Structure I
Amino acid sequence: MLRDDEITRVLSVTAHPDDVDFASAGTMAGLVERGVEVVYCVATDGDAGGFDRQLDNGGMAALRRAEQTAAAKAVGVTDVRFLGYRDGSVEPGLGLRRDIARVIRQVRPDLVITHSPERNYAFVAPSHPDHRAVGASALDAVYPDARNPYAFPELLAEEGLDAWTVREVWLSGGPSPDHFVDISATIDRKLAALRSHVSQVSHLDTFDEFVRERFAQTAERAGFGPGSYAEAFQRVSTA
């Protein structure tokens, strides 16, 4: 597994605007603090989310792209890329694998953080079909697509994107986390990122308390001390 000093570039691959912030914004803030380059790749524009029924899908998509861009800046991330898939309709397949492999070859990350493709029956919210589809396709893009020079040859021939080997993947939201990141020092930035998603959370009066309680429970599960907060992942070596 990668040592901290071996992680210089990280790519987050998620389904919707706000997914990275719920799952790992505290971790991202900590990585940025250490000088790690972090890039976000978001498969959809979140056009099927939100609570303002006066907005059509196009208006909601533009709003949620702007919210994700603002949320990224709250933790120090300035490179956010949207793939433009329809919210609620993402399916694993060659097209999505190619699009994610393209971004991997562009960014050339040491570590990819994405959704678990497994359904979590103990806590079903992270197991949205789009999440599982993106997680599965991201794993396939990591291995074998991005590293295989014969996979999607047009990426090299037409775009000049050489093969790239991602050394490790962290999966969020799955049933078998085995790696916990202490985000006690960055919980306020995580909250700021989440509050940027006004269309998703502004109707929740006790949102901050909910977030703190949820990630305090994760810290307790990890065995961290009182007053701690943590995010959970399953680490996957690609060696």
Structure II
Amino acid sequence: MEPLDDAEIERVLVVTAHPDDLDFGAGGTIAQWTAKGIEVSYCICTNGDQGGEDPDVPREEMPKIRQREQRDAGLALGVTNIEFLNYRDGWLEPTIELRKKIVREIRRVRPQRMLIQSPERNWDRLFSSHPDHMAAGEAAIQAVYPDARNAFAFQDLLEEGLEPWRVLEVWVMSHNAPDHHIDITDTFDRKIAALHAHVSQTSHNSEMPAMVRAWGERNAAAVGLPEGRIAEVFRIVDTK
């Protein structure tokens, strides 16, 4: 389906499992949204403590490192409103508790559009289907419908002044059947800058920019863009 025009969007909430997920999946698109004046907020579900490549870094330090890196990456894309839910990396499940926390963020941010990970396993891109990714996606879409809009779901949130909110559309990353693309050629450098900010995750891989470019060029070719263009792809869900 065709998404809403960006001119109709004031606020976007991005929900992902780990720090860096959204930069790999949609950094170029997010850079375009913020450049248009759209306020983008992040909700990161886990603390990322299973990430990193340096065995000498104590595991208990990794959450602080990854949160700092995500904030730096956000600055590269024009995003400063970042909420970390601090679930244990690798153990995420789509629980009622997680749903409630995402509902809280939806009602606090009041986004017209959300960007989430796919709750479905993509057999063609297995590495995008980390169990945490699918859990975050499942909890997020459940939070969108039915909970965030339902005054009788999590009624204690009303006591926090968080009124029901209806998200109009959801963009799904890493879906096995995308139906929309964004040409990010002009914002690719900002995407790479955001990924470089995740030092603990990317500094060991000198081929990272070329690898990410190749992914984007394959996306662009698949949707008929000219050679050399770079794209990010999504599944759009009408949730009005």
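What follows is calculated from the coordinates using simple rules that are stated; it is not laboratory data. Note that the coordinates shown come from a computational prediction; the quantities given were computed from them, not determined experimentally. Cβ atoms are built from the backbone, for glycine too; each structure is taken alone.
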Handout entry: Computed 3.2 for distance in nm of label points 7 Å out along Cα→Cβ at positions 40 and 88 - originating structure among I, II
Key = II
Handout entry: Origin of the value 2.0, where distance in nm of label points 7 Å out along Cα→Cβ at positions 48 and 216 was derived from one of I, II
Key = II
